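Before anything else, here is the set of structures, which you'll find just below.
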Structure I
Amino acid sequence: MENGFEADGIRGILHQPERPTGDAIALTHGAGANCQAPLLVKLARSFADAGLLVLRYDLPFRQLRPKGPPHPSGGGRDREGVAQAVKTLRGMVQGRVFAGGHSYGGRQSAMAAAERPEMADGLLLLSYPLHPPDKPQQLRTAFFPELRTRALFVSGTVDAFGTPEELREAIKLIPAPTELLLVDRAGHDLKRAGEMSAEILARLVGS
């Protein structure tokens, strides 16, 4: 069952499973999208079918304006939004709570977890934007050594924001357990990832 959700400064859609496992995940979007992004919708429905309570939500910058990218100065506010979404789910389930997001949303989720080590039980980072396209020297990894939350990176093999080789090298900086799941021939939009939802979930919740 899917219902609109708005509370505690969070706005999005709550997917309630018919056979709950007791676990939950908060999913958020990239810089140019919102919580209605097709990838998030597909994954949220698959995860709910598997028993997770799923909240796919708009980051604070998207709540402030319906279109356009986030301003760099708003990153801290967006991370507060991530933390609040996870906290909200903590009050609704007895099991583990994961935080995830696509591109910018995944980056902010990971940064929030680095700032708050107890925030989430695991991270799902879809198309982590390792660097801007054609600018491999501008790595977004400064916080990686501070990340203590286990993370599953899901990336397309032809993603302009980071090659598989670049990602493998970068995640060596993370002291927490990490895994990289590649989607063959997929770009930054990860359109084919929906076909792998069962594998993604299995790796995310697996110990």
Structure II
Amino acid sequence: MKPAVGLLGGSFDPVHRGHLQLARDALAQLALAEVRFVVAGQPWQKGRLTEAMHRAAMLRAAIAGEPRFAVDLREIDRPGPTFTIDTLRELRVSLGPHVPLVWILGSDQFERLDTWRDWQRLTDFAHLAVARRADAVLTPNYALQEFFNAHWARPVAVPGAAYGSVVEFAMTPVDCSATEIRALLAQPPSPPRDARLAEVVPAPVLDYIRANHLYR
């Protein structure tokens, strides 16, 4: 079996320390060779996003110096709405049948998984890795709980199969969100706001945002 590849999808509008911590935790706990940040083109469940070139550039700035992180632009390059199932099909074709693929998602995303296109087929192409904070309790609906029970495995199962499992791993809490960051950036600078932004946004990303006058 070849080394496992982690996949962290999102709009990254903008990327922040929570995203990076999630990737680091997955890398450490799931025996991944790398984590690829899959930048969404136009997620069908979201509205208008910052231009894709900017979101990709911010990600590149954020992961510079992290050799086991990479940026994947296939969803930007593919026209139309973004669906994870299409991305996994494409990756499976390009990487072959024997590479373990691990789609990383937060517990809040897992609890909405049944709204995704062909969600029950995701494990036909990859493992799903659900990040959970220490105090978090999953509250999926009946269909998701059935799916979870049928596919649950321990993280040690990931390197031994190319797809098929739902595993859980612990996420180090990081209290921030892209929504909060955009709101802070839309306001005039102030010492408290600047301090908060420096706390949750990597410095190269913050420099890029200010140089390109984003989120104003």
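Each reported figure results from applying straightforward, stated rules to the coordinates on display, with no laboratory input. This is a predicted model, so every value here is computed, not measured. Cβ atoms are built from the backbone, for glycine too; each structure is taken alone.
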Given that P(r) over Cα pairs in 5 Å bins from 0, in percent, for residues 23-94 alone, derived from a single structure, equals 3, 15, 23, 22, 21, 13, 3, 0, which label among I, II identifies that structure?
II
Comparing FRET efficiency 1/(1 + (r/R0)^6) of positions 79 and 135 (r between Cβ atoms, R0 = 30 Å, to 0.05) across I, II, which is largest?
I
Among the shown structures I, II, from which was the value -8500 of helix-only ellipticity at 222 nm (-39500 (n - 2.57) for each DSSP H run of 4 or more, over all residues; to 500) calculated?
I
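Assign the value 20.9, calculated as mean count of other Cβ atoms within 10 Å over residues 15-22, to the correct structure from I, II.
Among I, II, the structure yielding 20.9 for mean count of other Cβ atoms within 10 Å over residues 15-22 is II.
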If distance in nm of label points 7 Å out along Cα→Cβ at positions 127 and 199 comes out at 1.9 when worked out from the coordinates, which of I, II was used?
I
So mean projected area of the Cα convex hull in nm², computed for just one structure, reads 11.9; which one of I, II is that?
II
Looking just at relative contact order in percent (Cα under 8 Å, 6 or more apart), which of the labels I, II belongs to the structure with the highest value?
II
